[in-house]
Structures are given as C-alpha cells and as structure tokens.
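Take a look at the structures listed below.
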Structure P
Amino acid sequence: MRLVEAPIEAFPHVRLYRESRAVEFDGVVPVDVNDPDAPDVWLEVTVCTPDSKEHESLVMTEARPSHVHAALLMLGVEPGRPGFWDVSEAGELLKFEPEGPAVRVEFITRRDGIEVIEDAADWVLFVDGPRLERRRVLSDVVDGEAFVFGGSRIVERAGREWYEADMVGTLVGLSTFGSETVAHVEVHSHASAVEAPRFLARSDVVPPQWTEVTVRLTVIGPSGEGAVSGD
C-alpha cells in the first residue's frame, strides 16, 4: 500500500510522508545488467544524480541530495556523519564507520505489471574472499539496516560553501567517499589500490536499463546499528 503524499514545494522531486517517517523520489536504472559484453556491473553508489556516477549506480535521480537531507530533517532526525578514511602517524590506514539514524532504503518498481517494494540491498552482491569468488546478497550479510543518515558535509570551493553530495552525486552510497547523504554502514574503499571491489549489481534482480524506480528512505531509529557480519 502506497503512502499518502505530502508534497514539499520548495524541494522539487522530493515527497515527504511524516506519519511513516519516509521520503520518496523518482529515478531510473542507469546501468545495463544484461549486456553480454559486460556481465559484471561493479557498483560504487546505490543512488546518484545525473552526470556523476551513473555507470556504477543502481538508480539515478533528479532529486538533489541537499533537498533529500532537508526532507529527512523535517522528519525530526539529525544526521550523524559519513564514514571516512584517515592515516595514522605511523602510516596505518584507518577506517571510521558512518554514524547517524538508521535508514531503510527501498526501491519501488513494477514487475510483470505489478508494483513491488524491494530492499535496495537485495539488488547488490557483496563480493568477498581472496579471489573474489564468494558472492552473497548484501542484505544477507548486514545485521540491521544497511544504511544511515550520514548527512554528507559542507566543503568550500571557489570561495563559497557547497553541500558536497550535490557536487559529486553521492546521494545513497555503497563505497565510502565521505560525501554520502545516506551512507552504507560499512567502510569500503572505492580505490582498487586500497581494496578489491566489493559490490556487484545482481543481474538476476536489477531491472532493465531505464526502468523507472521510486526510491523510498524510511527512518527506522535514532541511530544506526547495522554492521556487516562475518562467517
């Protein structure tokens, strides 16, 4: 059952549902998961904006990340921070996991003419193992929700301040860029020199390229407790 819409006139493309603590916006699938010449579609982002990371994202949307951020604030929650990397004085690479309210990310689309609501993490394979031979559905390896409201960050460019996710398109993340509005709970590098690629689009689940998708973000709690489980 769909929620009752409460439009936010100031934020084009974004819809707010206060009673259900949800935000929705529309998009399309930008990748082709059925191309025989490119059977593996590696992902870095769950939802991006145009002219950013379409070739490695599940959904592309016209909704601005800063508008989605503002809509989430209107639900009465505060962001934490995205995950990030740092280097210790000894030269050790350090990971800092994202913080913030847990967010359920769902995709609403049509299959065989019927509307379906699916967990975004069900569209992703988490690839593990020394030869990357172990592939598990992301929702099966995450305890709790797979995403949190990190809130991106404000950066200064050309003498003015910018909401970074608006600049780079990282609305809902997977790999850790440090700029995600909604971040994946684990820290994984997007640089292959640091870490082998971890996220693959599920070719048996992701709809054909340019399929219309509605993204629903539902605030689950005041803080995120999801974490990738071990064996």
Structure Q
Amino acid sequence: MQPIADSEIKRILVISAHPDDSDFGASGTIAQWVAQGIEVSYCFCTNGDQGGEESGIPVEEMPAVRQREQRAAGAAIGVTDITFLNYRDGSLEPTLGLRKDLVRMIRIAQPDRMVCQSPERNWDRIGASHPDHLAAGESSIQAVYPDARNPFAFPEFMAEGLQPWRVKEVWVTAHHQPDHYVDITETFALKMAALHCHASQTAHNPELENMVRSWGERNAAAAGFAEGRIAEAFKIVNTN
C-alpha cells in the first residue's frame, strides 16, 4: 500500500516496547522525517530493565541507564519529545490499562502517522517478535482503532481536554510481509549514531554496524533498489 505523502504529515508518534527498538527498526526513516520538519514523538512502554545483561550494569540501575541512552539516541537524529510509561520489561501485556495509556499518548501527540511494532509473530526473524514487542504492537493498534477516535472511550479524557483523534495511517515495523521500503542510505550514519548511544545494549557487539547494514541491504534488495543501497521495511495500514 502506498503511504500518505510526507508533505501531508505534520506529526508522527512512534510507540515501542523498549528503549532502542525504534532505533533498530526505523531510525533511518525517522531521521528523514525530522529533516523535513515533521514533529516526531517517542513513547516507550517499558523501562528496559531486562536488557543489557552483557554490560555488567546492575539490574536496579538499568532503567535509568536506558532512559539516558534513549534520550541521547533521540537527540542524535533530532527527536527530543520522549515519554517512558515504565512498565516492567519482559512483563508487558496488551491490557486495558496499557491501551488507555496509549490512547492518552495519541490524544496528546495528535499524530497524522503512527509507527508501531508488529502484533504478529515473525517466524522468519524470531528476534523481532519479543513478547513485549507483540504486546506493544497489539495495544497500539487497539488504541488507534477504535479508542483514540471514539469520544465514548475513556470519557474521563474528555474532562481533561483530550479530544478524540483519528490517526490517518500506521507504519508497522518487523512485519513478516512488509509492503513499503524507505531508502535510508543517506541517513544510515545517523541510524548507527543512535544505535551506538545504546551502549548497554550494543557495545559488546563489534559487528553491530555490519549486522545492521546487512539487514538494510536485504531490505533494499527486496524492494528492488540498486546494489549497495540500505533500506528499512514497513507494513502500511490505512486506518479509514
């Protein structure tokens, strides 16, 4: 499916399970949106405390570390509006409470486009289908439709001045059947700068750049781009 033209998009909300998810999945594309003047906001569902076991950082310190890293990674590509919902890493479920939190985020950010993780398991790349990713993706889609646009859903939001909001389209990352590819060759260095900010998660891997490049080159080949190009892949969902 062809997405809405970027020229018609003013605001984008990116919802992810963990700090670093958006940088692995979409930061090359996000960097392009920011460069065009589109306002981008991030929302992370968990505090990330179960990641980075190779770093030697005590688990009780990990949430603060990962939030600092994510703020630095956002700054590397120009995103400064970042919210952490602070659910426990590894325990995220698509509950009504999480859905409500995400509806609140949508009504505050009022995005024309939203980016979220796939709620469907990717059997070809199991690492993309962490249970928290699936839960964040499912809750995000439920929040987009029907609740964010429905004035009768969570009526207490209306009393707070948070009006219903209709997201025009959703870009889903890590989907097993992507239908849209973005050439990020020119912003790949920014993507890597963001990923290197997540030192607790990435510093142990000397092959990080080669790994991420190879993923991007496979996406580019699937899209039919020229050899040597790098791409990110999405499933586009029209919400009308």
(message) Going by volume of the Cα convex hull per residue in Å³, for residues 49-176 alone, which of structures P, Q comes out largest?
(response) P
(request) Name the one structure among P, Q that helix-only ellipticity at 222 nm (-39500 (n - 2.57) for each DSSP H run of 4 or more, over all residues; to 500) of -12000 was derived from. (result) Q
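For mean count of other Cβ atoms within 10 Å over residues 97-104, which structure out of P, Q has the highest calculated value?
Details: P: 22.9; Q: 19.8.
When mean count of other Cβ atoms within 10 Å over residues 97-104 is computed for each of P, Q, structure P gives the biggest number.
Looking at structures P, Q, which one was distance in nm of label points 7 Å out along Cα→Cβ at positions 65 and 121 calculated from, given that it came out as 2.1?
P
A short reminder: the numbers here are calculations on the coordinates, not readings from a lab. Just so it is clear, the model here is predicted, and its values are computed rather than measured. Cβ atoms are built from the backbone, for glycine too; each structure is taken alone.
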